[in-house]
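Q: These are the structures, in structure tokens.
Taken together, the values in this text are just the output of simple stated rules run on the coordinates, not laboratory data. These numbers were taken from a predicted model, which means no experiment stands behind them. Cβ atoms are built from the backbone, for glycine too; each structure is taken alone.
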Structure P
Amino acid sequence: MKEKITNGQVIIVFTEHPVFGILLIPYIAERPGDGTLQLVEQAFHASPEAMERMSEAERQAIDIASHYTEKYLMSNYSREKTVSRFLHKLSEDPERIKNSIRPFIEKKLQEMLTLIRESGLPFYQKQAGSKILYAHHAYRVHADDVETRVIFHADSKTFRYQLQCYDGGQPFSLTELKPVTVLTSSPAILLLGMELYFFPHIESTRVLPFTKKKSISVNASQIEKYIDNIMIPIARYHEIETHGLNIIEEECSCEALLSLDTIHGEQVLQLSFRYGEQVFTPDSAAEMKKIVYRKESGDVFFFRRNVTEEEKAIRLLTQAGLQLLDTSFKLSPKAKEKTIGEWINNHREMLQLSFQLVSSMGNMPYCLDEIRIEQSCEDEVDWFELHITVVIGTLRIPFSRFRKHILEEKREYQLPDGRMILLPEEWFSKYVNLLEMGMQTEKGIRVRRSYVLYRQL
């Protein structure tokens, strides 16, 4: 993927820092007219006028690269006052670079490489001591991710596996492209010769051995270790083929779960999907091909998530007046309901058909049956005794059982069968005075005649 260079255009240049390792630096480059490019200066030094003339992608490249300049890294990873002192101390502590600084840099390099691919920013190799770039210094950026397929063989003596790579559906060999340079390790983004390849959902340590040999073999005694550490993680995101290994496919139904939660003082519904004993959020493993795991028996199983059912669940909630923020659903501005509780009550039928509403504590299921009240009154000289029964499906519960929850403003109530209900919001305003003023009896709630709230019941 090459792009015509115009005067003053930003290009990205591969460089190697003596302490930080590989960096991608934006440069201002001009074309002198002889078919070459002339590097003018690093783009960090561009004038405000030049910055205004740049494209959004060029300005974004400069911003990304500014996060791995020496001064920026010093300000975030050291209390040293001078860059030279900072670099000197780091050179004596390679583990800190490896474990702390380099992972941060690679996250920014991943952003830069994605920008290069998506926006077409030119990407060049620079010869040491030279500011002149020729056409053969340009890297070819592959627009598509590399598709990988891993073939596993096992017998009584050996366990071996090999990696097959495809670019745009066409196979290519990792052993034929040299040199091999790791730009980011997880996920692997590699320079193979003058070609830039993106390997999603696989670490460079998994790919690099296949740049030197066609397959990897180990003694059969290590098969369990390699199944857990190599085969299962790879199989989750990539197609695999097995010979001499038994991987059992299971059919797992998708169950959409909604749980009540409170975020920043606002009630929301958390959506998740349950497959057997495993639960996933909508954004988790979006590109995961298979869920692969071991059971206690030692056998390896896998199943595929039902993307159609998951998307249907999200669509039902958004069409019913909720909006998705990360994994939480809140009332949209267009919703007619004022609270999540009111929304649940108004959409009880849809929830019963397509979801399971569960408690955020313990995943206990909610009862979505209609809640209604039956009441009568015994009228005596000085007092009234109110007999109120709450009917939920086939359950009949004395209203007095809810006294503590209403007075303490707790909306979640556990039914005798273990299910949860949300007490109607109007109870907390309609009955709170009655419960505070009344006296609980075996039959109901006794209030003095002077208390007239019962006439409003």
Structure Q
Amino acid sequence: MKVFGVFLGLLYGWGFIDILWPSVLGFFTLALTGYTTVLGGFMAGFNNATTIMVIFSYAFAYCLEQIGVSEAIAYWALSKKIFLNRPWLLISAIVLITVLIGMLGGMFAGIFLMWTVVKAIAEANNIEKGNLIVSMLYALILFGGFSGGQMVPFFGGVIMYGGFLTKNTGIVVEGSAFLFAGELYTVLSMLAIILIVKVIFKPNASSFILTEEMRQNYAQYQLNKKQEVGLITLIFYFLALLLPSVFHGGFWAMLSGWGMVGMTVIYMTIFAIWKDENGQSMCPMGECFTKGVAWAPIMLFMVTIPLANAMESEEVGIMVTVNQACTSIFSGLNVTVMLILVVIIIGFLTQLLHNLVMGALFIPTLGAIVIEMGGNPITFFFVIYAALCCSFATPAASMQAGLIYGHDEVPVSHSYLLGWLYYIVTVVIVIAMIPLCNILFASYMG
């Protein structure tokens, strides 16, 4: 009961107070139960491979932001004449460009950059604050930028949430198949929201156009040497992490052994060694780890490791009880029906509670049940992960949700409208994608 009390205390702290300090305090309160020591708890968290990969993924994202890869992609795309006097095409392109930037690792950089682009277009056309088109763009840039990056199997989101599945089942989420499914879901969900807003709410988009002057300014943007090298090496980075899941032996086995951490070290080392005209590093590696690493979600993940160990132990028996309760609920259901209920129920609950907390609580338990029922574990992970990632319907749903509810140019009513619309669209698209996922992830069966 003492361990369960620590768990409830952490849930309350994460949901109503903060993420960072309740997580750190959790190591101390867990030690008070006698299950472990404070140092032992921290060691259990730091010694986990997922923790190391998450730290490096944050550092890598900061490195990309400093290099300026996001600007190069965005300005090149927006310089095309096809977007002139075609507002809905321009709107779709802005969102999809943000998804691409997020997929390439520039999540925050891409979001804030594209927000600046939207603001510039709105001001050039004298569009008033609170316009639904502009609100939708601010929201979808945020949704698409995060989803584009969170669906990459070797970036922080999948690594962290997938770690909950790996710890309990030993199954690792990786490969190009998951990347394809995740980005397909992201693109479809963004375009679906645009279509729904256009058809149902019928906003006047005629004033949201790219002027010729702005297009020419984007066309005149020139990549510097650092951005050119950054973009080229980023392509090699992606290929080096994706292709070993397709090819095997020799060279590919070596790349697989290096993994995300090894390739990130190589990428950051290039720009740490490379000096500018003032003799300074293009991107000091120390800054990547001191300024780029978000310790709040990392500490939350770390404290769940010794906490989960305690809850799974025979003398505590909490997870056994939870497992039995969930099994009794889902045991009589078809696996597909269970997955449908997961995306609906977990997706709804994560709008009211924090998504990382929901992931830590339900991914290990429900994942094991799906495997026992003969279901595909990666299809399950895709379903629940997508449900957890569409967490924008309330300010409490996730850390990133606050970015749209705190945006001074987006009415709160629009934030709620678009957040709940994202949840509904996610439910429909994810359910429709379950058969496709079973095909894509067939190798995980048997």
Structure R
Amino acid sequence: MFRFTLTSNKDKWSNNHQPICNRKVSIHTFSILGPLSLSSAVKETKVGSASIISVVCKECDKENTVVTSGQHQHGKRGPKPYDINTRIALGAIDNGIGYTHVNGFLSTLNVPTINKTAYKNREREVGKAIEEVATNSCQMVLEDEIYQAENNGTIRGDDGLMPLSVSYDMQWLKRGRANNSLTGHGAIMGTHTKKVLDFASANKFCRICEASKSKGKEPGCHDCRLNHTGSSKSMEAAVGVRLFQKAPNYGVKYTVFVGDDDSATIAKIREEVEYNVEKWSDASHATRTIVSHLNKISSERKNQPGESPLSQKVIDYFRKCFSYCLSQNKGEPERLKVTMKAIVPHAFGDHQQCQHHKLNWCEYIKNLDQYRHKDLPNGKDLQGESLKSVLTNLFNVYASDLVVEKLVSNASSQINESWHSTVGSKAPKIRFYGGSESSDQRVAAAVAQTNLGKQYLLDTLRCLM
């Protein structure tokens, strides 16, 4: 069975057979052996993946028009777009592919392909609807975040704004360190809802503006997303400031910010945002940072005679100890400081601090004679005063009052990393969509999916049809 839209170009009724040949019918389902047979088609006009087929009725020899897709209104005037072409563009954004990939897939299925202009028009149509859905979803999530914060005892300040704890991170749509990336985007994530409260992008390039500039002409009217002129690195601070400054417009302020160890971002936020913002370090970023320091020490130092090598297994041991230290001493700054300082001596067989502070994770206290390390090579203590001194200096930095204050909450911005993965599924780093509005619209699709799930596809279609 097939489902088509049928429109007759004849006005007369026939008494000999069904009126399908003689009047407009919105939707009609029929068998290939029914009133109209596709074997009687005399002409086919393709509009993207939609087809307009002229079929002659065998009973009366009158010509009928069969349209393989419905249509919807877009704009105040002009021809109506076909639903299937709009859905193709929506599916392309949702699955992180573009015009070339869409046509490759359609041609494999032996389905009519869509030309580039038609595809881009439909992508722009869908993209604007996605951005609207994403913005509305952020407003909905923000209301939920405020509600949960109030239930946890948070009260509004004298300025009438609700203080919220959020995480913020930036992503660049380019592989590697992306120091010269042309696009970047950041999102504010709620610590209660674990969803996107607000988002923004930074773009250094517009293909239409660049083409006009090379020709010495003024660019025509277009949806230009060029909004950043500084370095790619400065995008993180610029987007962060923009999002934090917008917060009072929604009746909130982001008083606690969980993020990586980028000091430029928090410095810029504190400089340009009117309300006070406290920075908490992300535990995962802090763990990766200390591992980077350990790897650097390992590569730059030469082992002294009789000294234990700082091998990958030893580095993994210190990474695990550091991570456990943060998770087991959450909310206890003094305990965190003591434990952090005891990690290196413990690894070198010095358990005085373990015994003095009664650190229950030290198994040596429980079994003095038969204790062996579980994760160090051969279960033996590390050796070498020089290595011990270097490692002690490193861990003492993390045991300082300033750093402990940032780490004691054991906060995490992993929800941002998860969102970055969703963005990567819509706008893969191996392809460049930053020359037009497509990049921003794919980021918006990731926001909508994070907040609403795949329901956002239906909400987008409701906005259009």
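Q: With mean projected area of the Cα convex hull in nm², for residues 193-408 alone computed per structure, which member of P, Q, R shows the largest figure?
A: Structure P comes out on top.
Q: Moving to a separate point now. If Cα extents along the principal axes in Å, for residues 297-432 alone is computed to be 52, 35, 21, which of P, Q, R is the source?
A: Source structure: Q.
Q: Further question on the same structure: Out of P, Q, R, which one gives 6.0 for distance in nm of label points 7 Å out along Cα→Cβ at positions 41 and 153 as computed from the coordinates?
A: P
Q: Identify the structure, out of P, Q, R, from whose coordinates semi-axes √(5λ) of the Cα gyration tensor in Å, for residues 89-136 alone was calculated to give 23, 11, 7.
A: R
Q: Quick check on the output: -14000 is helix-only ellipticity at 222 nm (-39500 (n - 2.57) for each DSSP H run of 4 or more, over all residues; to 500), derived from one of P, Q, R. Which one produced it?
A: This value belongs to structure R.
Q: Let me ask something additional. Given 8 as the derived value for relative contact order in percent (Cα under 8 Å, 6 or more apart), which of the supplied structures P, Q, R does it correspond to?
A: It must be structure P, since only it matches.
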